[in-house]
Structure formats: structure tokens, C-alpha cells
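Structures are listed in the sections that come next.
Throughout, read-outs are computed from the coordinates displayed, never taken from laboratory work. Since this is a predicted model, take the numbers as computed values, not measurements. Cβ atoms are built from the backbone, for glycine too; each structure is taken alone.
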Structure I
Amino acid sequence: MKKNIFVMTLCFLLLTGCVFNARMNVISSTPGRLTNIRKINNLDRRTSDLFNNFAINIYNELYEMNENLFISPASIYLALAMTYNGANGQTATEMANVLGSGDLSLEQFNQLSRDLQYLILGYEKTKFELANSIWIRDTFEEFVNKDFLNRNKEYYGAMISALDFNDSRAKNTINNWVNKNTKGRIKKAIENDINPLTVMFLINTIYFKADWKTPFEKNKTTDSVFYTIDGEKNIKMMNSINQYGYVENDILQGIMLPYNDNQTSMIVLLPKDDIVDINLNANNINDLINYMKNNKATVSVSMPKIKMEYEKNLKEPLSRLGMPTSFTSLADFSNMATNAAESGLHIADVAHKSFLAIDEKGTEAAAMTKVQMDVTSMPQIDYTMNINRPYIFAIIDNNSNTILFIGTIFKPEL
């Protein structure tokens, strides 16, 4: 039987706006985000641990020796969360286990996902933007469960529209929405013409831009060398001496570089020997962050300037994490569409794209996850940290230690 394909796309990025090109029937005309924002200064420990466990699990699945990695676990999580609202039976059980929500009701899970969005949307000085949308093939609209749409509208603020996917301009319409909401850093969520079997796209976009609390001085940026596994690489190295959160043990040096909103920071973990010695899990990264918060030191830090893009298919990693049924004909998405069983509605693809720029002024980051369902004096220096070899880094929420972005740099790109 010919299978319908449902496509869900989650994006964290930076873009410029464009006009829609194809005719749309707007079902829910929200701005694509929650509007009645309840300010959350801190996620509770259980919620933060839930998100961080997922973050570390997907990071470990994607980690490859000698390959740069940069993802937004929040982006991937919210993409899957929107999809999870349409799952049922064994499919829902597997997804719940991967998302860490096995003992929560669907309403409780959506409330936690909403809190994550409240946290992101509530930053005042940092430019942290988020938007969600659902695009439905016009001939498939009659089969989509209203409860599924209503939950995505209520908990994710999704803009919902029916669109003629056979119109050659439909792809541009969706891409323009992504481009606008990611401020140009990810211009295309859909590369090729829309598959005739694709019946829906769910899209979430997030964009992050923040200045360092203490910027690196441009005149102190120097030509330097980064020691990759393959040999030396010439790079631009930023340099600073300042008070930072700091940790050091037999395995690593760690530093916490705050942004000027006092709500977010970048942490960098530099191995003393081999990067594989840093065995990350949610508990030890939380302990490292807490130690750095409480241990301020004067650190002479040298850090590479970076500008990079990353793209990865997440189908196999997510299957290995425990949700293989979602990608097969046995998938049960009957809470998404009334004809899910007979049409073979399943996840055909999950893709993640991201962008990262680190310079003297601050950091710019963006990511997209697409879930496609086929249907003046020298101070006294305490420590020196020269980030001139492969390292792990993350952008975190200061209060809850929630990981918003995480990555590994083996070969700095600029």
C-alpha cells in the first residue's frame, strides 16, 4: 500500500524574511510561538535533568572521532515532542523512553516542553528566538486529528496552515518561513521538490545570539596553531585574561565564559590528554558546571575563532537510542491522523542542521531538526588555558544548567 509521509522539521537558525509564494489556508494564525509567556527563572532539577539526559544521549550517539559536531538538543527535543503528540501504542512508549517522559502523562510532558520554551523565550538581553509551524498537504487536512493540532497550538504556539504541496512554489513557501524565523542562517528546510507522499511538515526554529560579558579584544587576536589529530592547523586565536569560573582535574581543564545577559554561558572542556577521556553524562556535566560557578579564578584563556555549519541525519541514532518502530511500517501515529494505519504513516527521516559563529564579540548559533515521516596592568594569573587541541563545549542556561547547544571541535573552521 502506498504510504503517506508526514514530515516534521525543527529549526534553530538565523534568516531574512521573504514573502509566501504559494496559496495557503491558515488554520491557526499564531506568530509561531507561545505569546502568553510565563517567565521562568529556573527549571526544576528534574526537568533540567530530563532535558540534559536527552542532550548527552544524542550527543554521544552523534560523536565521531575527528569530526566536528554541533547540535541543539533543545531543537531536536522540541521537534520530537511535537511528533510525540501524534504517537500511540508501542510507538509512543518508545518515544517516551527516548524523551525521558515515560512516567509522565501527555499533558505533564507538554507542560515540561512548554517550560523549556518559556525559558528560551524569556531571556531579556540575549537574542533567543523560537517559532513552530505545521504545514499540511491540503488533501490530507481532513484526516488530521483536531486534538493533535490543538495540543501543538496550545503547548507549542504552532502556526498551522494547509498548503498545496503539488504547487512547485510550496517548497519555497516553507523555506521562506524558515529563512525568516532563522534570520538567514538556514535558508532551506526542504532541499528538493516535496515528495508526493509527504503529507505534513512540523517545523520549529530557534536562533541564539549573545555578546560576551567581557569581550575578547580584537587587537589581541593572533595567528596561532591548533593541534588536530591529523597535524597542525593555522587558526585565529582570541586571547583574554579575566575572572572566569574554572575547574581542573587529572582529566581536563574547564572554563565558564558568561554572556552579558547573566543568564547564559559557554562552557569549554579541554582534555589534558585524549578527548575520549572525557566521559560525559548528565550528572558529571552538572557537577562540573556547579563547581565552575563556585570557583572563580584569573585565567589566561586562548580560544579559537570559529564559523561552521553542521548537518546530520538522526534516524539511525534515534533508532539506537530506543525508538526504532517510529521509522517502520509498524509505526502507530493514530493520534496524529485518522487514516494513519491504512496509509502507513511513519517517520521517514530526521535531519538536523546547525550554524555556529564564535568571535571576539560573542556567539551566534542556530540549528534545524527535520523529522520527516514518509506519510590595564598585568593581573596575577592563576591558570592558563590554551584551547589549541580538540575540545568539548556547550551553551547552557546559568540557573538550571540546562544544555541548549553542545558540540565538539576537532578542526576549527573560519
Structure II
Amino acid sequence: MNILHISAQKPDSTGSGIYLSGLIKGLEPMCSSQTLIAGIDKTDSIESIYDKFGENFKLFPVVYNAGDLNFNVPGMSDSMPYPSTRYRDMNDDMAEKMKKNIISALEEALKYCDPDVIVCHHLYYATSIVREFLPDKKIVAICHGTCIRQLKSHDFKKKYILENISKLDMIFSLHHDQKGIIEDLFNLPSEKVEVLGSGYNKNVFNNKCYEKNGQITISYAGKISYSKGLKPFIECLEELDYGKDSIKFIMAGDGSDLDEVEDIKSCANNSKYEIEFAGRVNQEKLAEILNKSDIFVLPSYYEGLPLVILEAMACGNYVISTDVPGVKRWMGDKINNCGMIDYVSLPKMEKVSVPMEDEIPAFESRLRESLIKAIEYRKKDRTRCVEIGDLSWEGLSKKLYNFISK
């Protein structure tokens, strides 16, 4: 089988990019060839992308800040870990330039290899362009959640997107709750949307059984932004009664909104506990951070299906996550009842990813209670790990292949 993958944004810098690379590697034994169209910046290294995806693979980049694409790569989140263009800020001229260049990359990719199926990432503008341009091709798409947030937040090309996404041959959701949202949003029959789930790289993320002595280490990985609930979490740390040398908090990641990043760092600098910003890290470094930590936190206000939870659990962490829709159900009884994961109720939202101000104190209190529970658990047992090997990329790729090969 020959597969063409499509992503409007960078293929190696976000959760959906990690998902994309996991699928490409997992599908490799089942495919004759795999091709990728993705957005990159003119300063990005194409060689590093090939290093990531392997040899049985061909990249056709859509290059931004070059030629007539004289703006940053569009990002599916308003705050990306690299300089990006927000879809809400794109005008018609920018949208037409993006469309023209995606079609140009498509034409080149189709000359290189005629795909049996095209797998698009995100139910959004780039996927809509592909569907319109290739009405007779088998095209499926994977929803990562952020596309739904964009459609609910503003009206950029909304009619065009809704019309073309509904014409896809099949759509894959991350979890059952998201499946229902997709069916309602695009007016689709249930049989056109399948739950695929997420996965992790078990060759990178596994428990190294490092000896853990002294202070409890808490970790976070993701964008440094308000939408990730980092300020309330830092504030909840201040209410703990443990000694200042007994806890360390490490945050891996970066953010494109410099004002938000600086504000969060300022909040961290005033903490009584040591808080380290590790910056943007590769998968191997993240696995090392997770292996050295006791507790992983994801206090985010909005997520699709955060694969970093799986990565953290695979490395032996007790996980604290906000109870974002769909995650608990997808994790299943085995993980939810293992005693190593805790879900914190979200605050009521003013709009997508923005909590009501008067809800934050209670949210901080819930985070603090969950954190105390996790710390006390870890003080008694620093070595326990939950086995989740069946949720790897290999299993997910086989599941996708079985769907698209029908």
C-alpha cells in the first residue's frame, strides 16, 4: 500500500506531529511507500525530518517565509511552540497563497507516487483543500481536537471547511466523546466516524527504574501557555506544607506567546520550590526527564487525547490530569483503577480554553488536593510502574491500516 500523509503544520514539533511520526513508523512494515506533505519554515532542516521518519519516506514541504508564502507556518493552536500564524488572523490573500502552494505540493507528490489512500491530520483547511482538489481519491482524516477548537472559536473558511470535511471517506476520532462532537459538527452518520485513539513510542518511553532518593520531582511537558493551566498549578504548589527542598518541578516545552511565557516564568520565579524550565526537548530527553520524575501533571483546560500521559505512565509516573472530555473513557478501567492516575475536574469555561476567573481558586484547591494525594503515595512507593505496552504506536498503526485497507 502507498500512503500520502498531509499536515498543514510542522511535522516534528507538536503532539499531532509526534502522532504523525508514530503512525508513519508504525505503518512502515505494511507499506510500499509513504509520502508526506507538511508545512515547514525556510530555516527548518529537512535533513532532521528525514532522520526522524526514516528512509522509506519522501517529503514534499510547503515552505513558509519564502516566495509568496511570506508568513509563518499556520498553527492549529493559537499558541504554538514555534513562531506561527493564527488562522483567525489570516486574510483571503494568505489563505489563497496557502491553498495554491498545498496544491502545488500535491501535484508533485502525485507525480512521485500514486497513493492508494491519503491520510490527513486535522479536520481543517488543508484537509478541505485536498478533498476539493482530489474528489475521486480515497481520503481519510484524523481529528486531533485542536481543529474542533478552531471551528468553535472563529469563522475562518468555516463554510468551506464544513462542506469539504463532510465529503471525506472516513474520519478518525481520538475518543468516543470526540466522535459524537464530530458527527454533530459535520452532520455525519455514525458509521463514517471511527474511534482510533492514541499511542506512544515504547522503544523510547519505558521505565528505566532510576533510583529515586530525596526530593519528589514533578514534571510537565507541553506548550508553556495559559491554556495549559500552568499558573494555577504553580499557585497550588505555594499552598503545600512540605519543606522547600522536598519538591522540584520541571517544565519541558516552549511557547510562542512571549508575554504568556514570561508571566508564567515570573510566577515560577516567586515560588518557594525549585522550578526548572527545560525548554523544548527531543523525545529521548523527555523520556529521561519523565524517568527521573515521580509525578507528571497536565493541568490543561483543553486537550484532544494527550499522548504525553501515556509517555509519562510508561516511564513510571503517577499522573495528575484535568478531566478533559474523553480521556478517562479511552484510558479504560485497567489504567483508571490502577491507583496511579488522578483526574481533576475542570473549571467552568468563559470560552474555549479560558476559565471563568471566579472558578480558578476552586480549581487550584482541587489541584492541590490531588497533588498531596500523589506526593503521599510516592513517598511510600517510588518504584511502582503500570504496564501499558498494548497502547504503543505499533498497535495503533495496525488498527488504522485495517480500517483504510478495506
Structure III
Amino acid sequence: MNLHEYQSKALFAEYGIPIPEGRVAASVDEAAKAAEALGGPLWVVKAQVHAGGRGKAGGVKLAKSVEEVAEHAKGMLGRRLVTHQSGPDGLPIDRVYVESGSEIDRELYLSLVVDRASEKIAIMASAAGGMDIEEVAARTPEKISTVFLHPAAGLQPYQARQIAFGLGLEKAQQGQLHSILAKLVKLFADCDASLVEINPLIVTKSGEVVALDAKINVEDNALFRQQRLAGMRDVAQEDEKERRAHEHDLNYVSLDGNIACMVNGAGLAMGTMDLIKLHGGEPANFLDVGGGATAERVKEAFNIILTNDKVKAILVNIFGGIVRCDLIAEGVIAAVKEVHVGVPVVVRLEGTNVEKGRQLLADSGFDIVAAADLTDAARKAVELAGAAA
């Protein structure tokens, strides 16, 4: 789950991490009042969306008067911001963050992320702040310093110094950075975060180290013990189909193709999408109904799939281990009947009660295409999608 910048900065303030003063606004009038309360002579108006690259897309504007703050807020609120991370449809701007201007001397990059390979928290820092870290990694990887925190030892002073030296900070600033890192590590653990990113972390002209931006991602599986943070969720920033899938314990990711996939198991889902592409098709989604799939869950999966107008065929690929193939077949039949599926459905079943499941599909009276194996299923789905396009 992602938090907005204003929410992340509120958490930063709670942990004593230095940030510029700012206020969130949901209307033009609130934005103007926020600027008046903050005082001038310079403000920054930032669109609050769950996507990076806001500045390049016009989502971050400087203002030298309260009137200009109101003008920028009016130009953002109620519109959708399209960035390189938002997708072509963009994300809605329901709030802006009005922040006091800062005198920037240097821009740095700092983040904490879960490194699953080492099973540790990784701290990444770069002197090339204000840029996409992916671009820095691709072009100038030597500018990125990384340290890994042992789960028992936590942040060590020598690691803070290593990061500070890599950023080229002066002695007084090194102490500030150490303090910020220690607080970020505590916040990271307390909030069950999967990512905390500051881009840029700035050094002001007066020599202060300040978090000019803030991004926090919270681990979804820990939200049961992070009720306060769960209440900060902004569903308007999420893909509607992905949100509905989450509510029904389905793992769904929207893609750009026209062949919808419904599979049990993430690895099998990846293999299914690979075979679709191998045979010249494009998957419309990743959808894992899970090992404990039920007929009701399968029906809901069809409902979600069919909200995508691009879908020209559906490929159901189920391996019945924990879940029985006859239950999946019942779910497919119920979905085709109740949801009024208007595109071809290709089904490949294998595993527990497979013969019973196949017989149910054959006797259903619906135009459901049976496949002998996964390759056959992928090939048929691609052919049917091409014919329907």
C-alpha cells in the first residue's frame, strides 16, 4: 500500500526527520489559505498522486504569490496527472501539498528497501538526487552507495559514515545524516514498510540536511497490525480491477494485451503468460486465484476480467492440487452463465478430479473450449483472440 507525500511527511515529522513546513489542500481556497498560513515569499505546489516523475509532468509548480499558488492548485485539482509511472490514463489529483520553498544547495537520493535476496534492509544513497534512481543505476552506477543492515545489529555508525562519505557530506552534515538514518530505520520497522524513499534529500544553503520529498510503501500483508496506516489508503489512486481483486483475495495485475488469464499459482500464471507471448499473443492481466480457489472466487475473477474492454479471449489454466478441478469447473460454468461471458473461453484442467471437471464442462451446454495441455490452451486462446479482434 502506498502513502501520499503529505502522509509520508506527517510520519517523518512524528519521528523527528526534518522536512519543510507544508499543508495539504483539497480545494483552491484551502491551497490559498495554506500559503497564507505558511508565509512567503516562495511556495511549492505539489500534486498528490501515487506516481513518480511529477515534476516532469507538470505536477510540481513554484509560486511567488498566494494568487499564483491558487492558480497552480486550480490547474491541478480535479484533473489527472500522466507520468512515466502512472500509465497512459494518469492518476486523479484530489489533493495538493503546499510547501514552503527551500534554498537548495545540493540534491541527494536516499532510500531504505527490503532486499529479498539478502533478507536484509538495504540503504541506498546517491549524490545524483532529483533523478530517477533507475536512470542513475543504468548510466552511472558508481554514484550509488549501498549498505545492508543485519537484522540483529541494525544500523551501525560505520555504515552511516560510509553513506555520508559517498554523498560527499561535510562533518556537521554527516552527523545530521546519521540522525536521519537512525530515525528512518526505526520508522521502517515500526510501520512495516517495504520502501521509504527521499528524492531529493537536500542540503540547504545554510547547511541543513532536509527531506524535500517523501515516499512510503507499506507491506500489504502487515496491514492487519497497521490499522492507522491502513486508514490512509487512497483507493482512488488504485486500479479499480486490482482493488476489487484484493477485496476477494485475488492477485491481479492489469496488462495491455487482449487475452485474459485466470490461473492458480503465481509461477503457473507466469508460465501461462510466457506461452501466450510465445505463440504470438499478449496477456491482458496476471490473475492468480490462489491454491484455495472456490467457485465463488472464480466467478468474481470472471467479473473482474470482463471489466476490461480489450479482452477478446479468456484462458483458464488450473492445476488441481489443493483445489479440485470439479469445483473450478463449477465456477467457470456459473460465471459463464451469470456473467454472460461474450468472448471465447479456453479451459485447461489438470490434477485432482480432473475427469469430473472436464465432464462438467462438456455437459454444460456452453461454448467452452477444452484444451489437452497448456501449449494447446495457449495456442487456441491466441487463435480465438485473433479471430475476435
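Among the shown structures I, II, III, from which was the value -0.74 of log10 I(q)/I(0) by the Debye sum over Cα atoms at q = 0.12 Å⁻¹, for residues 174-317 alone calculated? This value belongs to structure I.
The value 0.65 for FRET efficiency 1/(1 + (r/R0)^6) of positions 222 and 278 (r between Cβ atoms, R0 = 30 Å, to 0.05) was derived from one model only; which of I, II, III is it?
Values: I: 0.65; II: 1.00; III: 0.20.
The correct label is I.
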